[in-house]
Structure I
Amino acid sequence: MSTKDLLAEAMKLKPEERFTLVEGLIKSLDEPDKTFDDIWATEAEARLKAYRGGKLEGVPMEEIFKED
């Protein structure tokens, strides 16, 4: 079934049912993706190790948040 077909079928629902459908779809987009969490955790650990090993310099918070 195509997206267009799904939309046509959804439009046949009662307003309350359409709301429930939309709410469920939006919630599904807000769920964190474990894959990305794992990738970011690995990257953060690598950056911390590089910083502690002197291979990466830190940037002062004031410099990051200064307004130009």
Structure II
Amino acid sequence: MTHKFELNDKPFIPLNMLLKYLQLVETGGEANIRISDGEVRVNNAVETQKRKKLRTGDTVQFGKEIVEIM
């Protein structure tokens, strides 16, 4: 499933906060574990930085979920 996430007036959102905000994980701790375990891809590359700054144009894949940052 593809989601679109709009940054609005913010320059970025940290990866772990995005996963929690979209309720793809239940807690921030779970987000950190999933990222550390290599379960998240940013722009088609495995991303292990928990607070990776996501900006307009980035794409995040977590399981079957795809999030486009707008």
Structure III
Amino acid sequence: MNLDVNQGNLYLFLPSKISWVAGMLSADKGISLSEAIKTIYASDTYRRLETESTKLWHLGPVALYEEMK
């Protein structure tokens, strides 16, 4: 079994992390989940998250949310 995370399979980790962060952002800012998701995908944090070499994918949802702030 290949357990290596690389740029080719990183996308498998992102939806779960994004959903958690979107929930926190929505509750904190009083915006819809849809708007929260759009905000996340437009952020610099997401651009760095989707790049495996930054290792930002190691962070949990709370740390990612704090990174976005």
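Quick note: the coordinates plus some simple rules give every number you see, no bench work behind them. On a predicted model such as this, the values are computed, not experimentally measured, just so you know. Cβ atoms are built from the backbone, for glycine too; each structure is taken alone.
What to note about this one:
- Value 29, 20, 20, calculated as Cα extents along the principal axes in Å, assigned to which of I, II, III: II
- Given 4.1 for distance in nm of label points 7 Å out along Cα→Cβ at positions 13 and 45, calculated: source structure among I, II, III: I
- Structure (I, II, III) behind the derived value -6000 of helix-only ellipticity at 222 nm (-39500 (n - 2.57) for each DSSP H run of 4 or more, over all residues; to 500): II
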